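Below: a set of structures, written as structure tokens.
Every number here is computed from the coordinates shown, using simple stated rules; none is lab data. Just so it is clear, the structure is predicted and the values come from calculations on it, not from any experiment. Cβ atoms are built from the backbone, for glycine too; each structure is taken alone.
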Structure I
């Protein structure tokens, strides 16, 4: 499997023509239903989780995945990589993992001109990276991955090496065991578009999983799109129109999570230590555009923003000691925010 070569100078979407946009839109609509059909060959349930990861993929964002072991996180990410024909790498983060172990290193090699240092790319040089248990590695190694996430490049011996495009990081965290971990600082968490929570399956779905996995091998997943298609989807997502009142609503929703501001609700002042920054509003709108396309719409609605409030805000709101003592959760705070902040009459 090959990956798409990096763009010349930037990973931001380039300009496109209306004809190319329509062609890309029709291609996406034609394959939209097939994505679910292909994933259903190996994944049971988890519709919301799948939708959120696909939205991030189409929008060009990274995901933090929180869930207990054994919930098919790796299988889901590998399956998505196959559907989009993306080069996939899984990196198991451990306390002894060094930055060079993921970014690559320089080695001394013999050549016609004599010995010289050559850069050997690490596993981060792929399209889709599963950073398993990212909170189990020291901050120095976390920072190396986060440079790749933000800049789409790695630095080795002062030299910059561009990563392949498209480039996505899906990092997992185990919420059960926190001993011996290095929690990501808030500034680093903010680089992730979504925090996707994977929960246990309902009994009927779990029965189906056990039946499938203890029987013969199922059907293989077929590729539907390519890396070049994903890059065009990024352009298409950004071209989706959104009304100013919807943008204002997303901004107000994020701003309402910040304590001690003019329009902050009382329960935020009482229970939140730190709220969401500007990226939250950006990702609410960008994610809303991608969700609208996945739903077959050409415009963003209030429902798109409300639906994405939890994955966008849950890792950007830091509760204070009072909230923790009372047993208040971030999910409860987000639900109250969505119910409190007035939505536009239209949209």
Structure II
């Protein structure tokens, strides 16, 4: 005679025999290939942006007035200044006295996300360049009207090379043999030899030159002249100015970014609110992109698919699609974003 199990026991037995469902394991989201770092002059910090995220992912305290920014060997170097910002038209003699103890080049460890030390960088450093071997910094020092050359390991000033009043843009030639330094006051570019640490040529360009960008082969350079709404084209072999390229009324050319193949130059235009796209072979403007409020700092992603601009008055960073020359979105940054770079992970 068969013994029947009560219904409740039968159901429990069947449940025990049934195969338990496999747990759902979410795959971790792959990391983006690079991060974007933005110096915020007003808030004294650095915004970190993941291009795959809608908002900034981190903020790193830096010091007073961070502006110029470069990366080398796992470190990010940032120019810090204790001199108060002077808006256009303001008498600088009416401003508070500068805090010289705040001047220097902050060294940020990318992995740790913090400032490790501050290197002496002369008085009121703004823009700078890093030597090819990462051992020397070439720094525009407005107060000294020259280029400060600093031994990075020792943190000591090697020499200061006179370049004219209000030095601004500092760019190393592709072969590392020369540093080109703009003088806003004189409207010139000084060519400094990295072998001798002496100026070998001064080239007259235009009014209020801001930055210099080389072709990858080093044969030609473009200089942004803010108050002329134009670019100066330099022959960097003969070290002479070739011609001037008008950019249009209302443009205030500031920062530049060049594609790796040297075919395309992107120019931020400050109060012009645009990024201009220039074919370097024809030297013609091929596109104009509405970027935001006063775009200044500008950088391409490592894969050159996106372009980023730091927009000071609106406290944000524009993300631009290079293939379509369209503004995709804006990411909130700190107060008065100034410089921007991208660093591969």
(request) Assuming 3.5 is distance in nm of label points 7 Å out along Cα→Cβ at positions 79 and 327 as calculated from a single structure, say which of I, II it is. (result) I
(request) Can you spot which of I, II the value 4.7 was calculated from, given it is distance in nm of label points 7 Å out along Cα→Cβ at positions 143 and 263? (result) II
(message) Ranked on relative contact order in percent (Cα under 8 Å, 6 or more apart), which label among I, II comes first with the largest value?
(response) I
(request) Could you tell me which structure in I, II was used to calculate distance in nm of label points 7 Å out along Cα→Cβ at positions 231 and 279 as 2.4? (result) I
(request) Supply the structure label, taken from I, II, corresponding to volume of the Cα convex hull per residue in Å³ with the calculated value 174. (result) I
(request) Kindly point out which one of I, II the value -1000 was derived from, the read-out being helix-only ellipticity at 222 nm (-39500 (n - 2.57) for each DSSP H run of 4 or more, over all residues; to 500). (result) II
(request) Given a value of 1.00 for FRET efficiency 1/(1 + (r/R0)^6) of positions 175 and 239 (r between Cβ atoms, R0 = 25 Å, to 0.05), point me to the structure among I, II it was derived from. (result) II
